[in-house]
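Next up: the structures, one after another.
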Structure I
Amino acid sequence: MTEQDFGAPSIASRDELPATLPIFPLGGVLLLPRAELPLHIFEPRYRAMTRDALASGNVIGMIQPVDPKAEGAQPAVYPVGCAGRITNCRKTDDGRYHYTLVGLCRFRVKDELPLQDGYRRVDADYAPYEADLAPPADGVDRARLVALLRPYCEARGLSADWSTVEKTADEKLVSALAMMCPFAPSEKQALLEASTIADRVRVLGMLMEMTVAGSTDAPPVRH
């Protein structure tokens, strides 16, 4: 087994991001700027994608297929994904990869390019999301979010470490909830495309409220 640690991502402007971006379409899986996503890569085409990315800047794009059950080499994907940088990469003796992808910046798909070694590539437009490269400037209604989280967890039969929730910084908490809560792929896409962190919190709140309202034995939401 070989291991490489590339350290924390450091991207100052969208000009440093690759115009041609390999994409990893995965339904129900979300990556957000500055968030971390652990990946286990075992399919030959995605091994090739990882190999090529490691040789040219370590950046790949996570994106969702519109229909997770669609078949074929190039099923339709949503127009917006998130580029991330490979960190803490381990390659096993049989050629699989384990690494953490750290979110850098969202992108819009301009065009899809021909397949390369079986994996997909796009021309990526980062301009609409350049603000992702700077720390978020807006605050969030944390009290309301946590108040909604408790009945949501009860309605879904989920457990939470409330002491950890309390200590987690605002953006990290919002990203973790958006990425880890069992929302539908279309709902996760709405969270990805939310313009700001505050907007993402509002979408999270609406999704949680809908879940709680649909649970007959859920406690009332107080906020």
Structure II
Amino acid sequence: MSANSRTILLAGATSASGFAVASALIAAGARVVATGRSESRLEPLRDLGAEVEVADATSLSSMNELAARLGAVDAVVSLVGGWRGGGGLAGQTDDDFRALLPALEAVRATSRAFDGALRASEAGRFAIVSSTAVARPLAGGANYAAVKAASEAWARAVAQGFAKAARDAEEPLRAASVVFRAKALGPESLASAVLGLWDADAAELNDRIIDLEP
């Protein structure tokens, strides 16, 4: 299996990581649909060959509308992120926490909206980007680690949902939910990992946490 001819949604794709992942997937023959809230920031992705959608990946209604229009989708990669931290535990402000929440909201909205499409695909994949901070949270990054931990828990629940749906239907598992963890996210490392989502069967990938090299 490979990414060739697959329809892959990159949610929140206007970062350097989004550009790298889109470039790698397009080179591999995939149809890439890239979302972002800024049309101007999506233009480099359009120039690259991606289809672009001005859409809010943190909004379930927006993602439901996009899912209905796209129809068949083989993978969703949630790339909404950001960092706020420092100042020890006392410096973990409510404003910083709220600023970090969109990463979790995007994981929730995209997984819910595209659940049916991913389970219907012959090789559906859902992937999120997390951090090694989840395994070793620091006081100065408590907000960040908490949001990432919640995102991982949600992605693992998606994995359980995929497995249960396959068991209930008495069908082989075809969809997998994966967590990528990085200490310092390297765009090229992430792009390579996303391409590798079709190097193994869903049963091997589902509910895996994959550490990325910088």
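Please treat every number below as a calculation from the coordinates, not as lab data. As the structure is a computational prediction, the values presented were derived from the model and not from experiment. Cβ atoms are built from the backbone, for glycine too; each structure is taken alone.
Quick one: distance in nm of label points 7 Å out along Cα→Cβ at positions 33 and 113 came out at 2.4 when computed from one of I, II, so which one is it? Derived from the structure labelled I. Given 0.65 as the derived value for FRET efficiency 1/(1 + (r/R0)^6) of positions 65 and 161 (r between Cβ atoms, R0 = 35 Å, to 0.05), which of the supplied structures I, II does it correspond to? It was calculated from structure I.
Given a computed value of -14500 for helix-only ellipticity at 222 nm (-39500 (n - 2.57) for each DSSP H run of 4 or more, over all residues; to 500), which structure among I, II does it belong to? So the calculation was done on II. For the structures shown (I, II), FRET efficiency 1/(1 + (r/R0)^6) of positions 73 and 105 (r between Cβ atoms, R0 = 25 Å, to 0.05) is largest in II. When P(r) over Cα pairs in 10 Å bins from 0, in percent is computed for each of I, II, the one that comes out at 9, 36, 38, 15, 2, 0 is II.
State the single structure among I, II that was used to calculate mean count of other Cβ atoms within 10 Å over residues 57-64, giving 23.0. Working through the options, I get structure I.
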